[in-house]
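Engineer: Listed below are the structures to be examined.
What follows is calculated from the coordinates using simple rules that are stated; it is not laboratory data. Please read all numbers here as calculations on a predicted model, not as lab measurements. Cβ atoms are built from the backbone, for glycine too; each structure is taken alone.
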Structure P
Amino acid sequence: MRLFRVTRGAASKLKKIRVLRKSIARVYTVMHQAQKLRQREVYRKKRYVPKDLRPKKTRAIRRRLSKRERSIHSEKMLRKMRSCPPRKFAVMA
C-alpha cells in the first residue's frame with residue numbers, strides 16, 4: 001500500500017489505496033463496536049466500570065449528587081425534623 005504512494009504509481013492505483021484504507025477502517029469500526037458491547041456485558045453488574053464505558057453526559061451532570069445522596073440527612077438534621085415537623089392546617093368550609 002505504501003509502496004505505491006512512495007513511487008507515485010498510476011492514478012488508478014492511488015484510488016485503490018483510498019478504497020482499501022476506507023474498507024479497513026470500516027472493518028475496524030465494526031470490530032471495536034462489537035468489543036465495546038462485550039465489555040459492557042462483562043461490567044454490567046460490577047461496582048466499578050472503566051471510564052470509556054461510563055455514560056458521557058456533561059461534566060456538570062457527572063458531578064451532581066445522586067438521588068440517594070441528596071436524600072441523606074445528618075443525625076442533627078433528623079433530630080430537628082422530628083422535633084419540629086411541618087405544620088398541617090385544616091381549611092374550614
Structure Q
Amino acid sequence: MSEHAGEATRLLKALANEKRLMILCMLVEGEHNVGELNARLDLSQSALSQHLAVLREDGLVDARRDAQSVYYSLPRGAARRIIETLHGLYCGTARRAR
C-alpha cells in the first residue's frame with residue numbers, strides 16, 4: 001500500500017473537489033472536448049482549464065489535440081475503475097431506482 005499511497009491520495013484529493021468530480025464523471029461517458037465539458041458545467045472556461053490542468057498533472061485524464069480542439073478522456077487503470085463505480089452508484093440507473 002505504501003508504494004501506491006501517493007497515487008491514492010492524488011485521486012481522493014481530486015474526487016474531493018465537486019467540480020473535478022463532475023468532470024471525471026462526464027468523462028466516464030466518453031471523450032469530450034473543452035467546449036462540450038464547458039456546456040454541461042457551471043464553470044468559466046478559465047476555471048475549467050485550471051481543473052483540467054490539475055487532473056492532467058495527476059494523471060487522471062488523458063488529453064489529445066485534434067486541430068484546434070483538445071479532447072479529454074479517462075486513462076485505463078485503478079482510478080478509472082473507481083470513478084466508474086462512483087458514476088454507477090450516483091449517476092446511473094441504480095441511483096434513480098432508489
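Engineer: Taking distance in nm of label points 7 Å out along Cα→Cβ at positions 16 and 64 for each of P, Q, which is largest? Please report the intermediate quantities before stating the final value.
Structural biologist: Working: P: 5.6; Q: 3.3.
Top value of distance in nm of label points 7 Å out along Cα→Cβ at positions 16 and 64 goes to structure P.
Engineer: To which of P, Q does the computed value 93, 36, 24 (Cα extents along the principal axes in Å) belong? Let's see the in-between values first.
Structural biologist: Values: P: 93, 36, 24; Q: 39, 39, 21.
Checking each candidate, the match is P.
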